[in-house]
Structures are given as C-alpha cells and as structure tokens.
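A.B. asks: These are the structures in question, set out in turn.
Just so you know, all these numbers are worked out from the coordinates, no wet-lab data involved. Please read these numbers as outputs of a predicted model, since none were measured by experiment. Cβ atoms are built from the backbone, for glycine too; each structure is taken alone.
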Structure 1
Amino acid sequence: MAEFSVNVPWQLILPEGLYRKLHAHLFPGDGDEHGAVIVAGIARTNQGVRLLARDVRLAVDGKDYVPGRRGYRMLKAEFIREQISHCRDEELVYLAVHNHGGYDQVAFSSDDLASHERGYPALLDIARGMPIGALVFAQNAIAGDIWLPGGKRVALSEAKIVGRSLRKLTPAPVKRHVHVDFAYDRQARLFGDAGQDILCKSKVCIIGLGGAGSLLAEYLGRLGVGNFILVDPDRVDITNLPRLVAARQVDALAWLGRKRLPQWMRDMVGRLCRPKVDMAKRNILRANPRANVTSIFGDFVDLEVVKQILDCDYLFLAADSARARLLFNAIVHQYLIPGVQVGAKVSTDKESGNINDVFAVTRTVTSEAGCMLCNGLINASRLQQESISEKVRKAQAYVDEPGVVAPSVITLNALSTSQAANDFLFYMTGLRNQDVPVRYLRSHPITGRVFQDTPRQSPECTECGTSSSSRLARGDQCCLPMV
C-alpha cells in the first residue's frame, strides 16, 4: 500500500444510523465514560483522506470497558485483540472510541495520549500496513489521533455525519468567514447566509447532461452551488434542443441537421456539435460566474473519471444505462457519498401504440436506506447487453430492428429534478426533518397521483448489506464494478 500523507486533511465519514447508535452508548445520561471501536474503510481523494465508518463495536461496561491501571477507564486487552484482528484480516482501520464531558469542545487528556504512546506501536504491527487511531467524543464535538505506518501521526480534521441532513463535528467550534452575496438574499432568507455559504463550498457531480441533467445543472447553478463535476459522453443533436436548458440552434448545427444529407455527412455534422457537458457548464457559469466547473466529455464508467468524483458531497444520476446505475450504486455504498437517481418514462403498448402510463421518479440512495440492486432497479439482462460490443449484440440478436427512441419531454424531467434539487438543498443546509425516512417519490401526471415507495434492504446484499462480503464503506480496498 502507498504511503499515507500527513499533509492533507483526514476526515471521518459516519452514517447517521451508526452515529446515533454510538452516541446513545457514549451518552446514556449517566455522565460517565464509555468505550467502543469504529471499524472503517479508507479512501484517498483529491481533497484528502476519508475514514469510512463501516461498523461500530460497543464495549460492554465492566466487561470490555473497565477501570484503567493508569487512567480512568480502558478497553480490555481481549476486546482490543478481537477488534484489531478483525481489522487486520479485513484490511480495515481500527479506531478506539471513548467520550468526555462537555458539549462543543473536546480533546484527549494527557493520560489518553500516554496510553496511545504505550500501546499503538504494537497495534500498528498487528494492523499490517493499515492506519489505526483513537477518537474522543463530546456531545457535539470530536477529536482524533491517527497513527500511520512508520510512526507518523495526524489529527482528525472533522467528522461528517451523513444521513437525512449533513452534520459536521470538529474538536472545537470553528469561526468561519461567511461571504454574504446580496444576489442570494431571497433564498438565504430560508436557510440563512451560513446555509448559502455551505452551498457555495459544496461539490456535486451530475452524471448525464441530457434533459434531466441539464435541468439539474441550471437549478444547482442558480442555487449557488460552488463546485461541479459534469460527466457525459454525448453531443447535442437537433432533437435535443426542446429539452436542454438554454440550448441554441448553433449548438446542434441545426441548419445542417434539418437537411437531407447522406449518412456520412450526418455523422460528420454530429461530430462537430457541442458536447452536452459544455452546454451545461455554460449555463452554470451564466448563473454563477464564480462556480468551479469541471466538464468531462467522456463515459462515467471509466476509472479515471470515477477518481475525480470521490470527494464530492452529493451525486446526481441522470443517465439511464444499467452500467451507470450499477457504478453509481456501488460508489454511494463503497464511499458513503449520498446521491439521487432521477428520470421520467412514457410507457406505451407495443401493439396499439397507446400510452399506458407516464411517470417521473426521484430515488434518493444512501448507504443506510437500501440500494438499487435490492430494489430491482438494475436489470441484469440489460447490463449484460450494455457490457458487450455492438457487433456482438447484433450477432446475438439483442438488436434485430432499428433502435426505438423513447419519448422525452422537459416538463416530465422537471418533476423529478426539482424534487432532487430540493432534497439536496435541505440535506446540505440541515433543514431536512430527521424523523422522515428515505422514500422513493413517483409522480404520475396523467392521473395526478404521487406515490412514496419504501426502499427494500437485504442484510445479505453484497452492495449495502452488513455481511463480510459487502462493499459497504470499503473505500479503496474494494474494486468498483467497471463493467
């Protein structure tokens, strides 16, 4: 394993369910000290290192957490041995946890630091190249002492609690300079200048910049989101113009596209049309000239592309291929990055051509609310079809007639994308009601009915489950499905 840097920020990413479990154990109301171990994956990103909490192992008072020989309390040797051996075998990070009193400020005591000096060199030997560390919590604060192979140490910069809303914990209150931009005065009246500053510093990835993705780029750009990664391999054509935000005739070379040209000339015209990511970037910068936008004219299912999005705060999947769904689903769970899948569909009868249904969906996907595989949203046969070459598909009779172009209407896309943008807004600014569970939203404009579907989750799922074979919170130690 490559050497870990001490010159970048180290963060802990902790799913809300695990945090609530840990917090209830550490602060049961008795004012005493309690212990636990967090088992975590690890991910190197462009912005630093993330420790990804996979499980919390609670130490039983009097059995696993006992009076200390030099300090107040300590984890018992047998409990430590069991947890560090598990981390070694699974290539995970061992993080010992205890709590102090207080609310918004916390630090290790001199006894704590002395115990690290005595015991952690031996634990590093057992961990076989993986970092280890200690965390101390107050009610609303965290400090961390992370030991790296070779004896270097780094302090934890912050913890992010990811759930219905984003929450951050630091060792002490951080004084932040909030830039007030009068242009956002009306929306800042909802979530404050501090909330607007959070949006300005947030980073999102939009996968697919067609009808749905172009709306997301417009909404998020006008909300004042500060950092974007846009991914799409396609160029604009004339049939895209009605549903791409601020699309212009020149983007699709429309005066040529309408002419009856030979196929080779149509192909040449297509190669000259503007990439969809460039149009979306133009729209974002028109709304917010200070935004930092990286546009990737390429396929999401590419390892070099994926490496650039692993430090994002939120993912928007607006591409409808099974390969994109599979990879998006894996990243959400393997790297604990929340996201949402959006789309709209018109269902017709193959024989009569009559419309059976029209619906738009907004599916929030998090590490603790089930996954797209558990909910039957990744079609295996379609995945196989997309994973082979066009020549082989034709040979296997996957395609025995010209492709049928599905209907697409901008107003249907707006149903799903506006909900997704609102969900992101409330997640980042902390306005989301914490007691409302994750639901998939399904709108049927023909009947005027809206449904909320409860995601299913299987403990044995290899994506989101808790079994040893799951990719959940594995980070860089697990291969992504780059099919």
Structure 2
Amino acid sequence: MTTKTKTKTKNVDTTLSILLGALLTIPALSFAAKVETSMTAEQWRSITERDIEAAYSISAKNHPGMFDVNNPTFPDLLNQAKAEALALSSQASGPQVHVAAIARFSTVLQDGHAGVFSSVERPARRWPGFSAVWRGDALKVYYSETNNISKGDVVSQCDGQSTEALMRQRVFKFHGEVAQPGHWWNQGWRLLIDEGNPFLMPLKACEFVKANGETYTQVLNWSIRPKSVNKHLENADNGDELPIDLTWPNKKIAWIAMPSFSVNDKQTADYNKLFEKIEQQHSKLLNAKAVVLDLRHNQGGSSYWSSQIAKRLWGEKVVEQKAADLSQNTQVWWRASKDNTDYVESLIELVKDQSDVHEFFKVVHKGMSKSLKNKTPFYVQMPDEKREQSLNKSLTSNFKTKVFVIVPPQCASACLDAIDVFKLFPNTRLFGAPSSADSMYMEVRLATLPSGLGKVIVPNKVYVNRVRGEGAYYKPDIAYNGIDWTTRLLLEQIKKY
C-alpha cells in the first residue's frame, strides 16, 4: 500500500532537477582525506569493517531498492556487496585496503547512483612510461615517453592475457560497470596505471600492434608519473572543453557547447546568454547545414538546461508535448525512510525564497511523513497537469536542420535526459561514443561514514515505468573511435555527414 498526494506544482520534475542537480553532484574524488599514518593494521581493519557495515546499514534503511517490487533481488545484491567488501578487508589492512574494499562494495551494486566511496588520500600514480585509452573495442596508446611505443599503437595483451580479459579482472572489479560500453571508454586508462591497490600487482610486459600490423613486446618499467605528463593528457578524455555558448566554427555549422548541467553562478549566466543567442539567431539556425550539440565533459546535473535549449530549437509547445507523451506512464516513488524524510524537510528551508520549489518540497515532505507514519515504504508523487496537453492535437516543429549530438562515454543522469529529448526529433543523430546508463534510482544524497573517510551514496527515489529502461544506454548513430576528440577534429568528421 502507498500514500498518494497530488501536487499541482508546475514543472515539478524540472524544478526538482534544478535544485538537486546543483546540490548533489557526487565529487567522488575531489576531497581526499589525509589519514593518521601511525594507525596499526588492526586499527585500519577495524575502521574498514565498521565503514563497510555502516554502508550496508545506511543503504538497507534508506535505499528504494529494498522495497522495489520491480527489483526483488536488490536486498541480496546489497548483502553480496557487503560480503565481498568484508572479504577483501579480511585479507589485508591499511589505508589503501580501505579504498579498495569500499570500491568493491560499489562495483558489486553496478549503479552510479548508489554505493559508497572512500576519500582516503591515494599515493602518487605510477605509470610504465605511456598512457592508454579505450576506444571502440581496443586499448590504444595516447601518449608515450617510452622508446618504440607510439601514439595509436594497440595494446593487445599483457602478461599472456588479452586486454579485454584484464579489464574485466582488474579494472571493473574496483571501478565502473562492466556491462556499459561507455564505462570501458571511461575506465580503460586505469589498466596501465598503478594506483596503489594492494590487491593488484603491476603488470610486467605487454604486446603491442602498430598500424601496419607489426607486433612487438615491451617490458613495463613502473615509476611515479611526472606532473609534466598532465598537460599531454588534457584531451585524452573528452577533448578540449568549450565554454557554454553558441558559436559558428564554420559559416554553415552552428556549435552549441553544454559541458555541464551542474552549474555555478557564472555558468547560469552563460546559459541565459546562450538561450538569448539561440532565439536571436533562430532563422540562421533554420538555414544552417548542421547544428552540433556538444555534450563533451558533461556529467549531468539538472535537465532544465537541455530542456530549455530543445524548446528554443524545436519550439516550446512541441517539446513539452513530446516529452509529456514520453513520460505519461512514468511515476516517481520516494522512499519514505526517516533519514530521507528528514533530508527533504531540510530542503524546505533551503529553498524558502523559491516559491514553486518551496511548495513542492512541502508537499513531498508531507507525503513522505504520512507514509512514514503509516509504515508504508513509499510516497508516490503524482504527475502534474502539464501531461494533459499530450491529449491535444499533435504538434510539429519547423526546425529541420541536421542535428549532431556529440555523446561522451560518461554521459549519464541529466546528460541522458538531454539525449532523451533531442532524440524525440527525427533530424537528430548521435555522434561519438556509447553513452553511460542510469538505474531507476535517482536524486542522491550523501551520508558520512563513521570514520569520516568517505560517503555513502543514497538515492531518494525510484522511477516506475520509465521509458528508458534499467541500464539502457544510447549507441551512436555515427561511431567515432578516434583517439583525439578535439573540437577541430570532430568538426572535420561531422563535415563528412
């Protein structure tokens, strides 16, 4: 049984996304904690095991999956995460065991919106004199300071095993989601980096394949990676990062850069200027050969920004109608645990100067409180009236210009929401990498571990009947597996289409 309360708050999903997108971006590696070096092995083991038990307990009490009828195996999976993390902590102890065991807890869950992370400071990264990236189905050298190893060479195997097998055994045991092609792109660089994981011995030798098919073997000599290397790796991930803006790198090709949907004050102002530019130049965009929507570097945040861009390109009413049709059967269920309910209550005061959002959280908190009192696990957020327009006459857009959406491999959450909207229109083609994916669990908060050396990631709600399914990702209409993703090179590629 669930408690249902209907809210008339306009654009509920959007306003909620603005707030939580700004507040809850997970800075997993941005606040490393220095630790007491004098602690004994037994003290470290005790700290690690206590944090693992806490991660389990906090998740079990608050995660929507514990009562999700569409995911009945989640409680068992959470138990497995705890068991595998504890198994690692029993084998060794120390600060990097804390990092590895905590990481294993999360990778068992295979969900970027759940789990736990350690903020213990990592040792300096070691490398074998070159860096590699995953592109398509292969690991390729991106930058090298080692004789004979050249940019573009394929790393085919190491220590007698294929790089694909090693990725599964070494990288995905502690990082990312193995079933997501985008995560192979994201995590491939880790295979030939030593981050101090006590459960992974550095690889000894690798075999390489040059562009002409010639093969060679190289013994790996590990050393601390010089800081000077960083400047050579600036474009190894998503390429150069453009500011939020509309530009014309070609007389007939428009380029709209959206590197983030989790914005600060300056970026908010940049988006407002971008909206004005699109409106002012709309007739020019209608006659362009192509419009490029650049999502490189984007790691989600608020779906509001992409929605506003889509409305200004294709038209507000048609976007609203198509989006409403897409989500007409979707429900949002808030897990009404005490801590989740208290958290939503804390947001009410935070947004007291934003009337719509303030009222929305008051309604959600009231519904969650009632569900909590009645000992029902969820408060079901009812849809607002905006979906009624989907019953009206079908609308069409006069924006027919070819649209190329540059999709980076880490694209998830609000970045995926953007693609959901852009792909509602037949003139849109996806260019680049396979995207990442979301589970049905969203809108996270962070809870501190007992040691203070990490955070538990707690999703507050679950989507029911969402069109984009559990773990679903976007495949590119036009795959680009090139090593370099700079704007200049991508523009040359897009010109071909």
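A.B. asks: Once distance in nm of label points 7 Å out along Cα→Cβ at positions 114 and 138 is calculated for all of 1, 2, which comes out largest? It would help to have the intermediate numbers written out before the result.
C.D. replies: Details: 1: 2.3; 2: 3.8.
The structure with the largest value is 2.
A.B. asks: Tell me which of 1, 2 gives 37, 33, 18 when you compute semi-axes √(5λ) of the Cα gyration tensor in Å. Walk me through the intermediate numbers first.
C.D. replies: On the way: 1: 45, 24, 21; 2: 37, 33, 18.
That value comes from structure 2.
A.B. asks: Also: Rank structures 1, 2 by distance in nm of label points 7 Å out along Cα→Cβ at positions 74 and 98 and report only the one at the top, that is, the highest. Present the calculation step by step, with values, prior to reporting the outcome.
C.D. replies: Values: 1: 0.9; 2: 2.9.
Greatest value across 1, 2: structure 2.
A.B. asks: Compare distance in nm of label points 7 Å out along Cα→Cβ at positions 130 and 362 across structures 1, 2 and report the one with the greatest value. Mind dumping the intermediate values first?
C.D. replies: On the way: 1: 3.8; 2: 6.4.
That would be structure 2.
A.B. asks: Continuing with the same structure: Work out the source of 22 here, i.e. which of 1, 2 gives that when relative contact order in percent (Cα under 8 Å, 6 or more apart) is computed. Could you put the intermediate results ahead of the total?
C.D. replies: Numbers: 1: 15; 2: 22.
That value comes from structure 2.
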